1. Looking at structures 1, 2, which one was Cα extents along the principal axes in Å calculated from, given that it came out as 43, 21, 19?
2. 1.00 is what came out when FRET efficiency 1/(1 + (r/R0)^6) of positions 11 and 67 (r between Cβ atoms, R0 = 30 Å, to 0.05) was calculated for one structure; which of 1, 2 is it?
3. Among the shown structures 1, 2, from which was the value 2.5 of distance in nm of label points 7 Å out along Cα→Cβ at positions 27 and 51 calculated?
4. For which of the structures 1, 2 does the calculation of helix-only ellipticity at 222 nm (-39500 (n - 2.57) for each DSSP H run of 4 or more, over all residues; to 500) return -26500?
Structure 1
Amino acid sequence: MRFLHADGTPYGGGLNAVAVDTQAKVFSALRHLGFREREVRVVLGALREDPTLRQLEVGALLRQALERLGPAARVH
């Protein structure tokens, strides 16, 4: 089992406040668009794993998340 901060860094390590804020804003935006919590967590987790996407700003990260969710994602 592995525990991570919202920015994807492991507990006990340094925390990137900007990345945490960005992840929180994108999470909130996707939830307000109607995506399910589990879908959003999975997509944001996958985006955190990609080192080339870790420093994206809110708008860019949101676009990446929406692309991964795709048109087939169920919005309620």
Structure 2
Amino acid sequence: MGSGIGEATWVGFMKGYPSENVGDVASGTGFAGLFATGTVAAKSFLGIDNWLMFVIEAPTIVIYFLAFKWLTVQK
């Protein structure tokens, strides 16, 4: 559900940018699925608990937020 809401928000945000950027977003979300699957597989292989994986990956939220704010200023 979160992925669907995020995708709809991002695609709506993209309407202010050139149409060729939509393909870049689509390939990025496709890679995100592959990366997430690899991350879960690696977590299982290494025996890392879910809470630790969340703590390791949580800082990426800040990076995503800062990139979004930067794009908003560029617009």
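Derivation of every value follows stated rules applied to the coordinates shown; laboratory data play no part. Only a predicted model underlies this, so the values are computations on that prediction, with no experimental measurement involved. Cβ atoms are built from the backbone, for glycine too; each structure is taken alone.
1. Going through each structure in turn, the value belongs to 2.
2. 2
3. 1
4. 2
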